[in-house]
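What follows is a group of structures, each given as structure tokens.
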Structure P
Amino acid sequence: MKTTVIYRRYKSGNKSVVALFPAIEGDCSGGCLSYEHVGQHGAANYNHVVAITTPADAQSADVIELHNELIGIGYKLRIAKRRNRKG
């Protein structure tokens, strides 16, 4: 089974990429799981992260690097641009 991932780029700061997993609960408050190179897994408020980021180009080098890192730790991924009602 594949896990849905959404790649987003922060609008400010170092403009790093974050991977959001909308179908995986990140904490008991309804957040989703996220992953970044620095800090790795953590809970995220999906709507807040979307508000402070822009969609990341799946073909950019840093997205490919993060994608390969996630595959390397065992994820089987399906890239999406936004979450749907199912997650």
Structure Q
Amino acid sequence: MRWEYLTTFLEADAEREADALIAMRDWKSGIPAFAPEALMLRMNALGDQGWELVHMQPAHVGQKQDVLVFDASGSRVWTNRYFAVFKRPMSD
């Protein structure tokens, strides 16, 4: 089997996805600004196109559901962006 790959950055933005997040569950103390659940709509849309998630990083999550990464200088940086790799069978 041959595969094709998609690499992309996904951005967790709870404000943009608020309606879907509210429908998803009861957020007793409010929706965190960078809740990773905000990624699900985009990921599901890619899944509908046949893409399967095979890798996602980084994974150190902070108080606001943001993600800790290290920049080129080694400094810590908080982000709500995730690098993701998807694959699907290549059509012939």
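Every read-out reported here was derived from the displayed coordinates using simple, explicitly stated rules and does not represent laboratory data. Source: prediction; values computed, not measured. Cβ atoms are built from the backbone, for glycine too; each structure is taken alone.
Assorted remarks:
- For Cα Rg over 2.2 N^0.38 Å computed as 1.23, the structure of P, Q it came from: Q
- Structure with the greatest value (metric relative contact order in percent (Cα under 8 Å, 6 or more apart), set P, Q): Q
- For 1.0 (distance in nm of label points 7 Å out along Cα→Cβ at positions 5 and 69, calculated) the corresponding structure among P, Q: P
- Computed 29, 23, 20 for Cα extents along the principal axes in Å, for residues 29-76 alone - originating structure among P, Q: P
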